[in-house]
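A short reminder: the numbers here are calculations on the coordinates, not readings from a lab. Predicted model only: the values in this text are computed from it and were never measured. Cβ atoms are built from the backbone, for glycine too; each structure is taken alone.
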Structure 1
Amino acid sequence: MMPQRPVLDAFGISGPLRKLEGGKGSAWLADGLVLKPRDLLPQELEWLDTRARERSDGGPVRLSLPVRSKAGNLLEGGWMAYGYLPGEHSRGRWREKASVALAFSDLFTGEPRPPFLDERDHAWAEADRIAWEESPVVGGRVIPYVPRLVAARRPVDGVPCIIHGDLTCNILEGPGGVPAVIDPTLYYRPVDYAVAIIAVDAVCFEGASLSLLESMSPGQGFPQYLLRALLFRIVTDALNGRPEAAFGAYRHAVERVLALAASR
């Protein structure tokens, strides 16, 4: 699906469209704007356009933020627009990505929990609630590895804050060495959870060594964040209907994290 002329006109776009790779394959670039079908709540877009814009001005990372149409709207015909940020995706560099996770959260130090988090009902939001014991596993269904991970959870004492929950493929290396963060995916959790998601993604999907799960953070409590990150990814896959064979990607990470959690 591509944006139609009324949407392009609304955002003042006259140039040719180029489909962007990555993500859900539904983003288009033209005239310095990235157009995507709406996948955020209107109040999320408003928060990004106000609070995030105010906080990120001149910060250590660049943020791709929503752009209003000529009529002043953040949504037009079911589409939203973001400012395009130049940069290149890079595989690996996981510790650098962890540093970006910390820098991103530092932008929002002291920011209260956004109320729109309670309104989201997509698979990622529900999986996050399950990972953090705010919702039961859906329908009591048995999802690979989930019962063992749930049984191994223990309380954590990290302070919740605004985090980006999907940074692994959403950081661009930009001009002047200032990283760019795209597709803001906000949660209100301790920042070690954002780092743990990067570590889990790296091991399960990018070929990183299992040792990264131990070395990504020196904190004694980090295995508990890894447990929750695995639950988040695995439950999301289940809610999105991935075939059971796909869950094998998590097997070695699950075993290592369970062992780490039992030893600390």
Structure 2
Amino acid sequence: MDSIKVNGVQLCFQDTGSKGEPIVFLHGFPMSHKVWADQVAELQSEFRCIVPDLRGFGRSESSDQRLTFDVLADDVAELIKSLGLPSAHIVGASLGAMLAMTFAARHPNLTRSVVVMHSEALPDDAESKLRRDDQIQFVRESGVEAFVSSFAPRLFPQGTDASIIERLRVIMARSSEESVIAGIKLLRDRDDMTPLLPSILAPALVVAGELDESSPIAWLEEMSHDFPNSRFHVLEGTGHLSIMERPDVVTALLRGWFEENIVVGVG
């Protein structure tokens, strides 16, 4: 992996592929760039694929600064600029989708298009915040390994191949206790992102999973109407992590989207 100093931390990232349209893939919690491996393997012959480990996750450094979506968005912005790119397509899944929305609103000039997969703009309600508190306590008492072993299976629908769940569990288990707790607090304390959406003028693709209980179809479809220029798509038979459950279907969807939104003469 490559690495670069951005905003006081060493950010690690994968930069691979052709000289085609640049795509930045943003991972979920508590994951790393590895969850996008299937999409990168298929798309790198046509597009430039840039996949960072977010601050505190994977091989990237953490910091004493409180983790917020604004901080993470600014990290990604500095990465894009440091690579000499005028802009890029931004793709996020789960927590990465919340980051993608924040990025597109905060850095519109760097955003060619945005893909929001399996996530919503609304903040945690009181019950969800209490559940996050319980998760923090569990991590502190039982450790990361125990947390991810219980957390990973809940992101998939019943009947998912055990090897897929295990692959995600292994990726998650490499996170430190510090970064897992910081990520839970990030999700617990996030602001309502709904007011940001009307300001996102870049083309937006909002993707829901038919079997996703974490981010139900109705929530995402309603949210999609708040983007000025959006398309809504449902992936049949998938849950919260379609990128791992049905990588072929997701890759085909993304390929079509990027081809539709090529920025002629840029990049």
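Upon calculation of FRET efficiency 1/(1 + (r/R0)^6) of positions 114 and 250 (r between Cβ atoms, R0 = 25 Å, to 0.05) from the atomic coordinates, which of the structures 1, 2 produces 0.95? Structure 2 accounts for this read-out. Upon calculation of Cα Rg over 2.2 N^0.38 Å, for residues 50-105 alone from the atomic coordinates, which of the structures 1, 2 produces 1.41? Label of the originating structure: 1. The maximum of mean projected area of the Cα convex hull in nm² over structures 1, 2, that is, the highest value, falls on 1. Sorting 1, 2 by distance in nm of label points 7 Å out along Cα→Cβ at positions 146 and 194 from high to low puts 2 first, with the largest value. Taking distance in nm of label points 7 Å out along Cα→Cβ at positions 74 and 186 as the criterion, the largest value within structures 1, 2 is that of 2.
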